[in-house]
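*Asks:* Okay, got some structures for you below.
Just so it is clear, none of the values below were taken in a lab; they were calculated from the coordinates. These numbers come from a predicted model, not from an experiment. Cβ atoms are built from the backbone, for glycine too; each structure is taken alone.
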Structure 1
Amino acid sequence: MKFASLFIFSCLFISGSGFAQTEERVKEPAPKEFQFIGYFFTRATTTNITPTNELLQGQVIGRLFGPNSTTTLDRQSLYTEQRFVPLFVYKPSILDGYATFRSLFKIDFTWGDQSYGAGNNRGGGLSGGQVNLQTLMANVELKEPGSNWNLVIGLQRIFDNVRDPNINTLTIAQTSGYKLSFWGTQGVGITTYGKFTPATLAKFGVYQLWENEISRDDDVILAMADIEHKFMPLLEVGADLWMLHDKAKGAGGIGGSLSQGMTSNLTDYNGTMRLHFPSNISKYNASVAWLGTRVAWNRDFLAGRLWFDAYAITNFGVIDTIGATGTKKAADIIGGLALNAQIAYKYGMTANDKISAEVQYTSGDKNNATDGKISTVLTGNVWGSPVGIYSSHKAYLLFPDAQVVNRYYSAVHDISNMGYGVTGLFLNVYNDIIPNKFSGKVGIATAMSMVSPPGGKNYIGTEYNAEFRYNLKVFLTLSISGAYLKLGDFYNSPLVSNTGKKPLDPWVCFTTLNWLMF
């Protein structure tokens with residue numbers, strides 16, 4: 001009887017355990033079909049920089065002291081901006097992971113700016129009620145389960161990087177590839193990302209940048225091919241070829257008077273090289289190509305204290321003018337060169353205990369293509385705004401600071417520096433004062449042009465900056481930052497300053513709260 005009771009008890013225990021395990025398995029959450037990721041960002045800023053054109057008080061983009069009317073005054077501006085970026089991901093289980101839909105939107109405004117209207121970058125006025133939702137992404141990803149390749153179709157990110165931006169962070173895009181110096185935006189097209197081998201990444205994409213009349217060959221199309229191989233566990237080497245056919249003849253553009261292309265006002269706003277053809281000709285056809293290579297060692301301090309990366313890229317191609325007498329060859333795009341190199345040393349316990357130095361070189365054009373040759377680089381800022389957003393340097397005024405809302409401007413806004421070229425040097429020292437909780441950074445950045453503008457000289461300026469960040473909670477950060485830019489004699493040129501004389505030195509201080517939501 002005792003043994004019988006023990007046997008029955010054992011059976012009940014085993015079966016009970018089985019039921020418990022089954023119950024635990026049932027309780028395991030199923031993979032989510034719908035996922036939300038949000039980013040909230042608000043910044044209070046005080047600065048002596050302001051646009052003088054009343055129509056540009058809301059959204060201001062482009063080169064500091066350029067046609068956007070930004071200048072420095074002997075009084076200070078004070079304003080607060082806010083951004084909310086929701087990302088929605090839908091991956092239905094009925095398709096077994098074969099298809100994923102992603103959509104990304106943006107809501108920007110300055111506190112107190114406008115309400116009960118329609119238009120982007122506004123809506124912070126009393127009562128709100130603004131129609132201001134902007135669409136940044138809407139695409140479908142197709143991927144056979146277990147495959148090393150996917151296909152992304154629709155409105156998507158266009159980055160100068162081999163890595164899939166859908167599964168990699170923005171920080172990786174800023175510190176690898178070409179650091180978003182040429183392409184860092186979104187557009188429509190088809191891209192495939194994948195691996196030829198476990199050590200070889202590849203990307204191939206075709207994008208429709210502008211569509212004019214659908215019955216004519218008058219569009220702007222970009223094709224990109226990127227490859228990267230890991231020759232050693234810490235050594236990455238890549239090569240890239242991009243080709244752009246511009247048959248738009250300057251048509252299209254971001255709106256208003258800002259048509260796109262090499263002869264448009266947009267180039268002046270963005271600080272890229274603007275072409276001036278003879279006899280007031282502005283229409284052209286162009287075939288532009290970029291060929292580059294890059295290398296990185298121990299990226300993100302994967303297995304050591306020293307991190308090094310570099311890239312070299314050149315432009316080539318041809319431009320033909322279109323006038324009353326027909327099509328004529330206007331210029332060769334040849335010899336434009338951009339170089340970037342960064343070295344960082346981690347001296348402490350965390351990745352925020354580091355010293356980093358970076359250099360950016362871009363060749364300049366002495367003759368503004370009047371000799372039939374363009375010898376500086378062209379970036380995506382020629383065709384849109386903002387597109388090339390070089391920001392790995394961590395400066396705030398001398399070169400672009402990408403973490404902004406409505407007011408995105410800098411002294412050297414495009415790495416071509418209006419075609420004059422540039423050499424920029426950056427030194428930053430970081431320290432985790434309280435590890436993974438409270439950190440600080442001090443930096444210095446200086447730049448000079450490769451070609452001096454008429455009436456000015458080469459020295460652009462030197463920036464001194466600092467930042468302190470406090471992690472309130474996971475992915476919830478409060479920071480305070482400041483920068484002062486000592487302007488050089490580059491701004492003695494009336495072609496560089498919209499006031500016709502050297503402006504006052506700019507400065508900025510801001511307090512920022514950002515929260516990445518999952």
Structure 2
Amino acid sequence: MTLPAALSAVGDVFRHWAHEQPHKVAIKTIKGKERTFFQLNENINRITNRLIAMGVKQGDRVAILSRNSPEYIETYGLSKAGIVVVPLNWRLQPDELVRLIDHSESVAVLVEDYFSATGDDLISKAKGVEHWITIGKEKADWQNYERLLSCGSPRDVDAVVTGKDPLCIIYTSGTTGLPKGVSITHRSTLCNGRVAADEMLKIVPDDCTMVVMPLFHVGGMWYHCFPSIASGCTTLILNDFNPEVVLSALVKYKISNVHLVPTMIAALIKQPQARVVDLSHVRLIFYAASSMPVALLKETMEIFSSCGFAQAYGSTEGGVVTVLDPESHLRAKTSMGEHLLGSCGRPMQDRNVRIVDDDERTVSLFTVGEIEVKSPGLMSCYWHDDAKTRIAIHGGWLKTGDMGYFDGEGFLYIVDRRNDMIVTGGENVFPTEVEGILYEDPDIQEAAVFGIPDPKWVETVVAAVVLKQGKSITSEQIQKRLKGKMAAYKCPKEIYIVEQLPKSAVGKVLRKDLRSKYSIEGAFTK
């Protein structure tokens with residue numbers, strides 16, 4: 001990473017590149033918006049100084065509800081003044097958003113005009129918000145981002161911000177319960193950004209990065225977008241994912257690296273043009289956030305034959321932890337290394353990882369246990385929740401809630417979320433293992449395995465699947481194909497054929513939603 005190690009706060013990044021390469025384009029969009037590094041830094045100064053003049057002070061929280069945009073990056077620049085940014089998941093319902101705004105005690109909320117109707121709902125319900133700001137079109141009774149920008153002073157922000165200070169509060173996706181506010185410091189953000197740039201993305205100054213993952217998520221912002229900006233690269237920002245647009249942009253802008261989740265990759269390679277257009281300039285595809293079916297990964301590696309691949313394991317609380325680098329993916333193309341495609345790689349620099357049992361004892365190789373992480377990239381705490389913080393972090397080790405094991409070469413394998421493990425008749429079943437076999441079926445596009453209550457077995461293994469377009473097959477036929485491929489207790493007792501699976505904003509299948517839906521239905525059918 002070309003960012004000097006001496007920089008201790010995120011605001012220093014914007015200052016540094018504004019001085020070193022003021023005329024280079026830092027961020028741009030497909031609609032023609034551009035910011036040079038000088039313009040980006042000046043805009044950050046303007047909006048920050050204006051909010052300070054309006055009474056927002058160091059330590060205050062400012063929330064943002066927006067799709068990806070240059071203004072999103074500028075809002076994160078408020079951290080120059082020690083203002084804590086609260087990115088909001090735009091897929092949540094208004095009442096859910098209000099809970100996050102109230103919990104974070106945000107004093108200002110920025111809302112993109114695309115979410116104008118949601119903003120009207122929020123303004124009538126949220127408590128303690130002093131300033132409502134619209135990004136985009138003017139709106140009655142709202143302050144306007146562009147007007148505030150034009151009124152703000154371009155002078156550098158005068159504030160003392162240290163690495164220990166909170167940078168942002170990111171709310172977890174709530175895949176296992178109510179969202180928790182994860183407080184992340186400047187130091188841990190810079191630490192994660194450096195290791196992501198150096199070991200995961202292997203960024204070089206001439207890279208042109210495309211960002212399509214939502215910036216309210218750590219994967220999109222801090223583990224991909226920020227390392228690119230912090231390395232002095234040009235970053236193309238897309239406001240959402242459309243496979244046709246992504247494919248076209250890869251070609252038009254000569255994109256060298258991109259972060260996609262498996263569901264996005266599956267949609268991308270389904271495009272007829274994917275096998276025709278020149279993608280030789282794409283140096284790296286980084287995939288994370290959910291497991292990648294091996295069959296899908298192999299097909300993608302064939303289409304992007306001249307491209308490197310990297311997978312990472314991490315979390316909002318734990319930062320980036322391991323990487324399966326391009327060299328390991330090349331090794332996986334051989335018969336001796338194919339098993340590595342099921343791994344998430346080895347721990348990165350300064351990342352300590354251990355696998356423990358229920359009594360906190362380290363287990364042996366190839367033994368499944370809970371993954372714990374110790375690193376300088378950890379969260380500082382759960383916002384306003386000391387009790388949950390003490391449960392999550394003990395002795396400097398973070399309990400991830402993920403189950404996995406190490407092989408003899410130090411590669412980590414994720415088996416499943418601890419809360420997703422199914423216990424049926426005293427046997428443990430890990431959903432991803434069963435899903436991997438379902439994905440081998442030529443008629444299945446997507447699959448999710450989960451457990452529902454059962455009076456005899458405690459839990460019953462069931463599955464929801466999405467069929468490939470034009471395919472027609474019954475649940476009974478799928479079950480017959482599974483026989484002999486896994487132990488009987490692992491085979492789904494019911495298979496529900498659905499049009500789509502519920503997913504979070506970053507493509508993770510929401511098994512808790514499926515459990516809730518089919519547990520209720522199962523209660524009436526048993």
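*Asks:* Output the label of whichever structure in 1, 2 has the greatest value of mean count of other Cβ atoms within 10 Å over residues 346-353.
*Replies:* For this comparison of mean count of other Cβ atoms within 10 Å over residues 346-353, the top structure is 2.
*Asks:* Rank structures 1, 2 by distance in nm of label points 7 Å out along Cα→Cβ at positions 42 and 202 and report only the one at the top, that is, the highest.
*Replies:* Going through 1, 2 one by one, distance in nm of label points 7 Å out along Cα→Cβ at positions 42 and 202 peaks for structure 1.
*Asks:* Further, regarding this structure: Which one of 1, 2 has Cα Rg over 2.2 N^0.38 Å, for residues 242-353 alone, as calculated from the coordinates, equal to 1.08?
*Replies:* 2
*Asks:* Another question, then. Which structure, out of 1, 2, was FRET efficiency 1/(1 + (r/R0)^6) of positions 162 and 466 (r between Cβ atoms, R0 = 35 Å, to 0.05) derived from, given a value of 0.15?
*Replies:* 2
*Asks:* When helix-only ellipticity at 222 nm (-39500 (n - 2.57) for each DSSP H run of 4 or more, over all residues; to 500) is calculated, the result is -8000; to which of the structures 1, 2 does this value belong?
*Replies:* It must be structure 2, since only it matches.
*Asks:* Still on this structure, I have one more. For the read-out P(r) over Cα pairs in 20 Å bins from 0, in percent, a value of 22, 56, 22, 1 was computed from one structure; give its label from 1, 2.
*Replies:* 2
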